[in-house]
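Derivation of every value follows stated rules applied to the coordinates shown; laboratory data play no part. These numbers come from a predicted model, not from an experiment. Cβ atoms are built from the backbone, for glycine too; each structure is taken alone.
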Structure P
Amino acid sequence: MELLVMAYACKTSSARNIIGVIPYLPYSKQSKMRKRGCIVSKLLAKMMCKAGLTHIITMDLHQKEIQGFFDCPVDNLRASPFLLNYIREQIPDYRNAVIVAKDPASCKRATSYAERLRLGIAVIHGEAKTPDDEDDVDADDGRTSPPPEPPARHQGRLHSSVSVPMQAAKEKPPISVVGDVGGRIAIMVDDMIDDVRSFVAAAEMLKERGAYKIYVLATHGLLSADAPRLIEESAIDEVVVTNTVPHDVQKIHCHKIKTVDVSILLAEAIRRLHNKESLTYLFRNITTED
């Protein structure tokens, strides 16, 4: 809201261009409709454009299609060169590593990293079953209630009730690792780390399969709730995130969290836009999977 108010203040003061630099675009995970939910990132994009923003600079959108929600240009910068450089310089014996996708949805990003580092890839497939898991159909919110019965006769014709066919719930197999991680360094990559339980469960599986060091790399380190404690107690050796989201408090509670500075990339984007220079240079050697 502060950003929208400032943008609107600039608009009403007849500013020629209003450029919003938003390293982490909030609500970017709500970019598609689930069941009957709303697409929050679409609403956010409309609000920003209505407030007067004429250009957006952000980094590593959760889904690149979010750029199409905006009625103004959006430059989606990438943090992968900084994270790749961290792997080469800060992880000893990284040649003995394997890039791990913690779920099949992360395969493209993991493949992109593995190809540029000339490393192998592994994929974690399935989900961990817990006794607390409950099917959504048991929820007492009326979603499973039958429709009202139609009248038996209408205009002299007999109508039979029509039931909607129910689909069986999707069953995922137990969690397993596809690929060889025995005696290797496992490096999990993703675009953001918020709820770390999935990363902790994946790290335990990798440890059981013989990985002797486990790293997690991501652009946005949200690390909400009790994430620092869970990371500290887990088999993860190091969590590497950029400074798109402040996480100084989380680093106090967890010494495994490391930060990569990406401010130079944002500063160069601002400078090029101000001087009306091309931003193509900032996307050099960037793949579409990043």
Structure Q
Amino acid sequence: MASFETSAAETGQPTDIKETTAGKVETYTQAQIPINIFPSSVTLRRQINFECHDNEYFEIIDCAFVGFNVVFPDYINDRLIISMVEHNDIRYMDMDYRPRYITGVNNDTVAVGCTRYQVIQIIDISNDTVVRTIPTSGECYGISCSEDKLYVDASDILVMDLHGHVLRTFPNPGVDLGYLTVDGDRFFFCDGFTLFCCDLNGNIEWEFDKEGYKDIYGMATDSKGNVYLANADSDRIVVISPDGRHHKDILTSFDSLESPISLDFDKKENRMVVRTTANESAFIFDVKFKS
């Protein structure tokens, strides 16, 4: 099986991912309608190689674009891994708590959920400073920031300001803890089995629960309102239309994608980062849409 070549990433010569034709798009109706808001191409821009010493192990299940950087919470090694998007420049920030989940707040700041320790840390990565440590009522899992509000999966969904004041709560729509993201007036939650699209009060608008799409981890939305899921069990990234009726695999094992576990989407630059567990790497892709 072919793989993403490091040389292609280092030289800036991208690898093209073949476009899936409209006829392969599945729908919940009998009609198969071309979805023009789906990506027309996904091209490898760069491979990020983490330094891995003898007997060193990584546990990275989330990631976030932050300004010109992409940040990975390295749970086992109590640190953040910070890589520039354009260059192979990696640095590390040691933490007092083990980081598990992460979301961008602005171009310099992240919010990091430290699950086991029941705290969220607001961190300025421009000077590696912990701005604030926020205690939570329970172990905090998925986390997302929208309009200076944090949405946190802590059994119930907590909505809080950046100082940690809880503004409101609503029930977790899934059967387990999981990933979440907020996009405008929509709240998305994935418990590993089902993707839920809700309003900002947690009322379910639609669900994506297709056979063959289990063991779902990372999640993000793009500038068109599509939802992306990392499906580690079947080695693919699936994109789902804003109404939940259509979906398409945009990266698969055919593209040598192995066990993707986390992803994020830069809506301004139309870029996607995917972290895999098959090797100590992550991949940044340019995503293009038909005009």
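Numbers below:
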read-out	value
Entry that produces 28, 25, 16 once semi-axes √(5λ) of the Cα gyration tensor in Å is calculated, selected from P, Q	Q
Ranking P, Q by mean count of other Cβ atoms within 10 Å over residues 63-70, the structure that comes out highest	Q
Value -500, calculated as helix-only ellipticity at 222 nm (-39500 (n - 2.57) for each DSSP H run of 4 or more, over all residues; to 500), assigned to which of P, Q	Q
